Structure formats: structure tokens, C-alpha cells
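Quick heads-up: structures coming right below.
What follows is calculated from the coordinates using simple rules that are stated; it is not laboratory data. Remember, predicted model here, so these are calculated numbers, not experimental data. Cβ atoms are built from the backbone, for glycine too; each structure is taken alone.
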Structure I
Amino acid sequence: MDKKDWELSMMFGSYKFTIQLKDDATLPYYKGSTFRGVLGYALKRVVCPLKRQECHNCLLKKSCVYAMIFETDKAVSIPKGLRVSSAPSPLVLEPPTSTKYEFKKGEFLDCTLLLFGEINQKLSYFIYAFEQMGEIGIGKTTNGKRSSFVLDSVTLTSSGSKIYTAKSPTVEIPEHFDSLELIEDGDRALSKAGKVTMQIHTPLRIIARKAPIANLPFALLMRNIIRRTTSLLNVYGNGEPDIDYAGLVAEAENITIASNSLEWFDWKRYSSTQDKKMFMGGLVGRVEYQGDFTPFLPFMEMAQKVHVGKNTAFGLGKISYILS
């Protein structure tokens, strides 16, 4: 084939939020739950006109930024005829990558927000919410208060352009937003035989906890990548490709594991909704696959941007790969 067979896309934005601590801070090893929890509290404070109204009873939920992110199943409708059981959140929060616990006043930390679909046009609300987060504070409570911070800047990661800076606190919303594409390209030069080294940066939750071996067959990974990418495209983009998914997953069974250094990483967070601590562990590390990756590459490329598996909104399931 010498042409593109299908090309699908959705509006996509990656925004780096840089904060500067105003106090010393104690943060957990994995910081996704901490930042997302405070973001939810701040965003509801910013956008909700009916503070005591439950989201599922609220007449405004379909147009509410908070509900779209934190009560997605109640606020985002799934078009009829789609093979999507529930709408995925239109946000992924990638927390600071540092694994240390103690931070000093004046230190800078970066969070990245990934936004899918029309929610990109509501970027100003997230910027204002981060300003509110700075006043609310993050991390361990010391002497009756959490550590406060200031929002230093917001950067569009694709271009490096500043959308917001503390020195000039106006928001420069992009005139045109980026798009994330799923493309089958017949012109792609790709050897039928090759190796892929898959790096899992944050816990990938697609296998049962306490599995006897930290193992990740390629077919299992692809099944979850396909489910993730097609659900996002269906709900926030222009649909999914008309292909034989069962056949594609069956073909993935031919990909073998060449080497495996994956480990199970456990972390827990407190859920205010369920009023209990929850374990949210997953696989981290590196696995090398061998075989013909030609039909899977478009999905793998997109998966690097959107994360994979359960609880991606917390930044889990961040992957990258190198083809050799």
C-alpha cells in the first residue's frame, strides 16, 4: 500500500505547570494522588455554583468542567452505537517525577496536564485552579497547614511557548489546539522483524495484583492499548478505525518476550469518596519484545501520549518504546 488507509484524530493538549514552593514540603514517593486530589478540590471551588449539590443530581453537570473531569461517567455522554462501556476522563495528570520526599522552600516542581477533546478550550479554569491549589497547599500538614506554592508558569509543551507567567498573569490561550492522530501509513518504512524495548515509567495496572510473576504478554498490552486509544477517539475525537480488532489481538500473540525486568510497584492513596486507603500498584520497569510490529505501531505511538491501563487520570500507565 502506498497511501494512508485511515487517519483519525482528536483535540489534544499537553501543558506543563511549573510551581514554586513557598514553604518546605513533605510529599509522598508517588505524587499523582496528592496533586490530583487538591486539583479536584480547587477546581470545584472555582467552577461550581452549587457547592452542596451532588454532581449526579446537578442540572449543570453536562457543561461543568469539574464534573467532566472528576465525575466523567455522570457528565460525559457516550454517543449511541459506540463500543464504549464508560467514558474515559478527558484529563491525565502527570505529577512531578522526583521520588524524594522532602522539598525546600523556593524549589520548583513541574506537573503536566494532558487534555483530550473540547476540554482544552477550558484551559483557563485549570490555570486558575492551580493558583487556588497554591493557597490551599499540598503535602503533609505541618503546624496546622499544608505547604503553599505559587504558579510560576504554564507552558505548551509541543512548542515551548508560555501560556501564562506569574510576572504577567494573563492567559494566552492558543488560537489553534494540537491534535493527536491515529494513522495507518502504508509509506511507513518498518522491518517486519524487529525488537521493541518498552519502558513503563509509572505503575501500569492491567494485571491482577499479587500475580506470581511480573509478566506482560504483548497481546495483553495491545488489548489494553487498543481499548484506551479507541475509547478516547470515540468519545473525544472523530471515531475509531474499521478494522478487525480480534484479529489484531490474535496477531499480537505472535510477538514474544525477549527479556523482562518488570517489577510490581505498590503505592496507596486515601480516597475521600470511599473514606479508606486504596492500593494502586502496577508494573514498572522494562520489557523487550520481538516480532513483527507493523500493524501495532500506530496504536503504540498514540499510547505513548495518552497512557494505558487503569487510573490513568493519576498519571499511571505512562509508557514509551524504542524500536530496533
Structure II
Amino acid sequence: MLYGKYVFTCRLESDAILPVYKGSTFRGVFGTALKRVVCALRFQECGNCLLRNKCVYSLAFETPRNDKTDQDSGRVASPPHPYVIEPSCSTNTHYDAGDPFEFALILFGQINDYLPYFIYAIEQMGTIGIGKKIDGNRAGFTLENIVADDLQPIYSRHDRKVRSGDFSWNIHLQDVSHDADGDVQGLMIDIETPLRLKFRNKLEANLPFHVLIRAALRRISSLYNYYGNGEPALNYKDLVNRAAEIAIEQSSAGWVDWKRYSNRQEQSMLMGGITGAVTYAGNLGEFLPLLRLCEKFHLGKQTTFGLGKFTLSEVLR
């Protein structure tokens, strides 16, 4: 599956008030700007539009369903969106004109070919403005530059040209057999943005290892189903059974709530998820490839906002 991560550096043109968690705000304005940039039939609903299967807005925000199923439930699965907006983890809410800020855009599959459209849409976000209105206006910004995950330069405001090159790459899951990563007896997961996981149709407020692995298998299988060459050949049941044997050694994780405003539903929505660190003990080596992928992909619900971001580290015994 093609994977690309693009880091955007921007500079505010006026003072700004942004929420503590900025992913939802960025995602909302990004959708508005992208539709303005690419929509040829502006008064047509996406679901009935003749162009929907070739439209980059429809592919990103109205991702069409197919008949692929969820491994846990056997039901037809909702397609994952082919992007993640990953804001910085700064909790600052007040910014001055001239302040820089960064965020990353992660793309999955062939939609990486549409990167110039996304770049132009993010330029337009600067014109629309972000954050709360101050004196009747939202804060505008200028897109300064873009670099790839490996720091290759892609774009600069000085010439407004997108460099040619292969900025995405094929990302594969390693063989997840026993001892795939050697004798790993301890892992710590540090959850940086709220992680929303459902188990037995309930949102989890703690994080047993088997729940984490179920979510990782769902995320990986759905992304590779829709944007790669099909889901990896894994024995899901056996992996989950062995994950149930892994113990929580230490945890500082807890549930946090935050509010976002949905323009589509025209209401504030209370959302929450797990943040903090959890240390696991047991035979963990075979699970590392799954979790290393999900470090890049994010995990759980509302990943398009940047939720479910975590880092993984081995705990030496």
C-alpha cells in the first residue's frame, strides 16, 4: 500500500484562537477548501454525482462503500478514509500574527497521486481562515513550505511549485509469525491523542492488550483491503487469543473528554478517548509489526482528526 506523510509549515497572518485539540478544526476547513477547489458540479449532492468515482473530494470525504467485511463482526465494513490530518501536540490556544504552526497530512493508496490538489486546498484554507472569529474574521495564514516524511522538499511559497519525485512509498507488514521480532518481553504505548476503541459495541475506558490488537488488526486489514493489495494473510483468531495472555504491568492511561463542533450536524459533540501510557509484559515480539504500522496509521475512531496517535517503545528487562 502506498503511504505518504507530508509536513506543512504555515504562518499566521493575524491573531488566532484555536482549540486545545486542533485536528477537528483543520479537518473541517480542509474539507470546505478541497470541495471549492475540485467540485465541478457545485449544487449536486456527492452521492448522486456522475463524477463521484473520479472526484478527489468524493474519494477523500465521501469514500464509497464496497462489499468488504469486518474481520470481527462479519458485517460489511465502512471504508476507512484515505487520509489523516495530524496536528502538532501543542496545547496552546492563543497565537499572534506571524506565529508559525505545523501539521502533517498522511495519505493512503493511490490518492497520493492527488497531492497537488491537497496542497492547493490547504493554500485556500489560509484564505478561508481558521479558529474563532476575532473582529468578525477567522485567522488567515500563508503556506510556507512542505516536506516529505524523509525531509525531501516538496513545495515552497517562494516559487509555488510542487517538486517532482516519489514522495510516497510502499509500506508492507512484516511476517507476523512467532519470534518475528525476537524476544520482546515488555512494551510501552504512549497515547498522545485521544484513542477511541470499541469492544463489544462499547467504548473502552481502559486498554487490555487484546483490545489494542483487535483494533490494530481492524485498522490494518481495512486499509490494505481498500488501498493496498488486500488484507495480510494473518490468523486473526490466534493472534487475538495470544494477545489475551499479555498482562498490563503499569498504566497511567485515563479517559479524557473534549468537544468539537460539527458543521454537518450543526451541533457541539462531546467526544472522548484514552490518553496516557500503558506498559505490557509477556511474549510481545510477534505483535510489534502490527503496532509499528499503527504508529504510522493512527488507531481507533476519528483518525481523520488525528485521533489515536501513539508512540511505542520497548521496555528492557
Candidates I, II; Rg and Dmax of the Cα atoms in Å, for residues 62-125 alone computed = 16.9, 51; producing structure is II
Matching 33, 31, 24 (Cα extents along the principal axes in Å, for residues 174-237 alone, computed) against labels I, II points to structure II
Note: FRET efficiency 1/(1 + (r/R0)^6) of positions 134 and 230 (r between Cβ atoms, R0 = 41 Å, to 0.05) at 0.25, derived from one of structures I, II, originates from structure II
Value 18.8, calculated as mean count of other Cβ atoms within 10 Å over residues 54-61 from one of I, II, is from structure II
